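Take a look at these structures.
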Structure 1
Amino acid sequence: MDERLEALVRQFEELQLELADPELWKDPSRAADLRRRQGEIEPAAERARELEKARAELRDLQQLAQSDDEDLCKLAAEEQTGLEERIASLDAEITDLLSPRDPRDDKDVIVEVRAGAGGDEAALFAGELLRMYGRYAERHNWQVEMIDESPTTIGGFKEVIFAVKGRGAYSRLRFESGVHRVQRVPETEAQGRIHTSTITVAVLPETEDVELHIDPQELRIDTYRSGGAGGQHVNKTESAVRITHLPTGIVVICQDEKSQHKNRDKAMRVLRARLMERLQSEAHAELAQERRAQVGTGDRSERVRTYNFPQGRVTDHRIGFTTHRLGEILDGDLDELFDALRRELR
């Protein structure tokens, strides 16, 4: 094991010993700091141990391959190929785990999905993307909280906004921002022709009040009666909230809750996330311009992924990743794709 990984494993073992000391828990703040640090390095330390074990097994196989027994040499060579692939995979995974982290990686996120070109078909697929992200969140024991939605009469969504809460949510979902294209034959298409529709996705890290101060005097807050289904509640209560940030013109509407107070809180969360994204985009405008000149814009106007139903294919155009596991992808089995995106685009 090289010195860097030895130091990592040693640090992890030292943290384990400290956390096992009953005296530590008399200082909850220090205990929490040590647990947080342990959680940060544990994945890399475990992979480092696996890597050292695999390298030891490889050394044993290389010795067997020098045996005079022909069958034993053949068996050792076959196992050696698989073990070398495993070592390369572990090495890449450790490098990824030890790479500098985005300080926003562990933040909760707000996801905005909107139907683009394609009318009803785009709205239907927006609903399928909502389900895909929901199923992915379930796999990681994250919580999904609906913020606002504009459903269509056929079961899709013109727009849906929701929060995903859980450790690492932003680090996994951040690359979903962009234009998602779907190619398939709509159920209403009598001629069997393939239609192409688009859906835009925005993923915004949630921002706390302490990170971004918003002057209340720069807000215009309007309340009105919620639209859509809702029975008597819709007719009697002005629970829907529209917040306009006057300096930027950003408008956020929330009418998902029956309580005006809850709708206002949710709308403010979305507003903070959008304002922070705008500030960060402006701060990095020069760097973004340089990157556009080299590798393309990466803006939301660009297509990031295609879901081709006739071929059962999903292609992420940014990294040239293609899989024919369309059904599994739409059922939330996204880790293989997200791991490839993190390796290539972090």
Structure 2
Amino acid sequence: MTKHEIVNLNSNNLNFIDSGSINLIVTSPPYPMIEMWDKLFISQDDSIKSDLENGNGNSSFIKMHAILNKTWRECDRVLAENGFICINIGDATRTLGGKFQLYSNHSKIIEFFSSLGYSVLPDVIWRKPSNSPNKFMGSGMYPAGAYVTYEHEYILIFRKGGKRIFKGQEKQLRQKSAYFWEERNIWFSDLWEINGTSQVMNNISIRNRNASFPFEIPYRLVNMYSAENDIVLDPFCGLGTTNIACMVANRNSIGAEIDNEIANLALNRLNVSIDDLNQIINSRISAHLAFIKSLDEEKKNKCYENNNHNFLVKTKQETAIYISKLSKIVHNGKAVFCEYY
């Protein structure tokens, strides 16, 4: 059984979570210097408003990251030794005081976690293809005035301390939680081409305050950097996409969201049908079976048998994989409990 919570609060204070109790953090925070999040940052430091009005972009940028750093310090407190933090962040471009420039959010976050002694691991470029034919900004066809159009964001990956050591039952759960060989080749590439997601919400003010990442991103990260029964935290959970990924992946989850309306939407969104969640699991298994089918006979003969699912796998490390399906979902106030076959 796994437990999934949505908590309405400012994640700069996570005192309801015990220190060192979280195995993985997967999140996408508000992006400093992106206009849709100005009000959120100003509500926590009203001097940012005058900076923006006066065209002082660098000062605003530093103050916005100071606000995020309060949450990152809490993440450090609750994260277990050897745990991972995965942060989806985009850089910002903005014109203030007649001056256009890039604000490098990802480098500020790397700088902060480096200062805490975290290991900075190779990151992923999430490329979001645009259908727009105008892939430039600035002076059109004339040189020395146009700017590159951004179509990518970063998934930053940090580790606290050294490698995690699995012993006893944890070792068995790690083996059970292994991913397929062909998934590894895709997931551990440094370039992910995944379309962005659009959220269907009737309330325009809520839609303008939220920009969730697509399900595939937290689902990959949860499978890559945690094992079954681990606890995953999203301190900027928005509509609860990370929580849903954990429901599918048989991990526990906690989501913190500062906006009460969005937090309630996230909790309602966890009221997803078992069939919908199991369809994701079935699709994952079907994709693996299609991969095995595509192999020639010589390669199939070199495969191993997964006894839990009675299908072939490429490596010995995949023989203990068991992908549990959901059998029951129970809603209990602010928490959701999932049972598995």
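General remarks:
- Value -10000, calculated as helix-only ellipticity at 222 nm (-39500 (n - 2.57) for each DSSP H run of 4 or more, over all residues; to 500), assigned to which of 1, 2: 2
- For 6.9 (distance in nm of label points 7 Å out along Cα→Cβ at positions 72 and 248, calculated) the corresponding structure among 1, 2: 1
- Computed -0.55, -1.26, -1.35, -1.43 for log10 I(q)/I(0) by the Debye sum over Cα atoms at q = 0.08, 0.14, 0.15, 0.16 Å⁻¹ - originating structure among 1, 2: 1
- At a computed 14 (relative contact order in percent (Cα under 8 Å, 6 or more apart)), which of 1, 2: 1
- Looking at distance in nm of label points 7 Å out along Cα→Cβ at positions 96 and 168 for structures 1, 2, the greatest value goes to 2.
A short reminder: the numbers here are calculations on the coordinates, not readings from a lab. Note that the structure is a prediction, hence the values are computed from the model and not measured. Cβ atoms are built from the backbone, for glycine too; each structure is taken alone.
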